[in-house]
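**Q** What follows is a set of structures to go through.
What follows is calculated from the coordinates using simple rules that are stated; it is not laboratory data. If you're wondering where the values come from, they're calculated on a predicted model, not measured in any experiment.
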Structure 1
């Protein structure tokens, strides 16, 4: 049995990744219709993926698609998600859910009120190596969590009409776009963040949204962390690192944070706590390569949400997850404005 999907927004991530790698490859999903305000894009995507072409949102909502995937600029998410929910459609929305927490809450409330499911596109949770690292943390093999880092960067120069480069349409820049994934991943590994201290800037790119953001985080359980996200580093120089440290070892990765399914990840794990070693010798050759079978994250997130619809179960990355990361992002921007540490409300 399969769920039927309609796509609202035929550009960007939908056309490049979610449709070809996710919806059309999922075992339990079927692409039924696509819609966009750009008629040429609608025709091209509909033809490429054998879907019904819809030239406005209302037409898409009249189709028999059970799930509406929203892949439009952030400023449009709330109204589109609410209308989809009111039409009785399940909603799968790209992150962030909204420009602010109030908007994200409106989406959550609308889906709840109309008895439909809400999923959020935080696909990096599904990366096979991230799941393997999560198993290490949850099993206690890392020991007491003490520090984490998530880094993601790319080269994103000024582009006319690019909605991510204007806070009015994207809600923010590199923090809102890339930081959402990094903060969400760190919470997946180490639990809820309690407080943040954030600095943002425009160091290279001349557009209204920030091209640089660094966040210091304090987790509820006491560990500390750093998120650094940049729109001003050449793609070939972007290492996209993940680092998890605990009292019994570490997990280190390069290239797992991003849109691809590959990357290099190793772990160094002590079998038991050692006594103090004054020489502080760094022994080589004791790392473990973490190489699970790769998983396409877009297919995985589509299959997970589709199965939740079919089973009438809670989606693994639901509206509460989207609302949670929206709250963390809001605290980060508040900290950047005030220069103070801000608690997550």
Structure 2
């Protein structure tokens, strides 16, 4: 049944013919089973749901089964291998496409650990790139605010240095170690002391103003850093979820190609084996009986067509003869002449009435 053969006709064939078509049908069946497993896994990586994956996988497996069965059943043995092979080329191309579709999800499962390692490296790189990109958005503003805070602190430090220098000046003046070199608090001392006190007041005023500005700018700086951290945190789940079907296929392409190629060849051999088995096998008992059954139908249809054509020809000849014989009878001629005259009279009367109404 899976090979697309006529089971009623195959039952009357030899055991070897039944075994051959059972082998072809078994290959078609197990190809569909592999397609079901492969598509279920592929869809599970997309939907993360066992039930949805199994449901769609079952539909896909049945679709592949129907296609393979159709491909095998449409190849008819004619005893001419090259013609049969030419007819099978489109089916072989379709089988190659099916083999690719079936093999790829299974490759993803077979090399799952290696693919996970590649994906982990890609995720780490994406995480670093994401942080760098987000930093590019906030770093200039953060740097500007930090620079402004540093400038305010530097202004305070410079003013403190000036105050300390003035303090040292009037102290050394009082001690007589510098300046006038006179011990005591003279006019020069008072002048320097007053200058120091004025500068000290300026320092206190600058400290008060700058500290208020620094506090505001530190709030802005904290807000910028929190936004940067929040944006990095919110975008990380997207990177962590970077393990979908397309990402895994791309990761598989980063692995050595030879193992994947051999797996593809395996499924290609499984998928095309029923076709090549049908094409390369000799014309058997089933093929002869099947061709004979088709010829019976063709001959019967042709007979029915010929009978209808002859019936039509005969009917045309009979109708022509009947109408010719009728045309020779005087009675029919006189009757039709009478009716024609009545019709012409009626037309003349109608024309007269119409013209009269117009006038």
Structure 3
């Protein structure tokens, strides 16, 4: 079940409700004359993915001068585009389900929470209930009026840590734009096998592994997208002839499984990762070591900083890892309960 969930969720990819903040009508400017309608709309509506725009066109939700176009239709300056986007296909699954949420901060515009490991963020195939989105709707019924219950970015089910949720449509759009501008600080702590260099950057595109649809890989030929991860080593240890490193990672991009894929690609797989563990066979049934018994990727989103959508002040939050990861770190001699800013 865990592997099936991970096909649906991304470490920190934008998950905006794309139906939000879409105007009902647009007029084609001179700069986009001659462009295909799908490409032009992707520029006019940066909060909406091009694939979603193409779906709208194919579904007849886009009219060009009153007529349904094809995705390849070329535009003329002054053309009128009418938009009536359909609901997202997963919207029917968004219903309130009370659950315990660890809310770190809440005000009229945003909620910052510490997601528990094992919690799926948004309904999708195989997980139509019991998700964070369902819990958010129970926490604040007004989130039903915000696309995707206010969620603007995601974490893998097995990854714990800080997320921001928008309580209004305006706040959601503002946060999405901050994510697109790469102005949101997203820092993760990772416990990896091996001795990592003191610092480094992995700048390598990531795409779906053509041999395994559950995995992504560096340099995959199929639809690889630019990805950049920075890391700083906080500490290393040697235990039972093994070496482990405690890393702080920051993202410039938010690709599927980005940190996990990038670190594995340089020989530093995360402890406990059920998917990315090159050179690390599954633990033996009789292996009682804490790293062998850790049952999820040792990855926690510890720090989040952004510009508040209403006050316009820079805000930041830190949250130490949950008990399971702190126990792992303690067994390795790492103090996971204190705030360590490796990038300062």
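**Q** Supply the structure label, taken from 1, 2, 3, corresponding to semi-axes √(5λ) of the Cα gyration tensor in Å with the calculated value 38, 22, 19.
**A** Working through the options, I get structure 3.
**Q** Can you tell which of 1, 2, 3 yields 20 when relative contact order in percent (Cα under 8 Å, 6 or more apart) is derived from it?
**A** 1
**Q** State the single structure among 1, 2, 3 that was used to calculate helix-only ellipticity at 222 nm (-39500 (n - 2.57) for each DSSP H run of 4 or more, over all residues; to 500), giving -9000.
**A** 1
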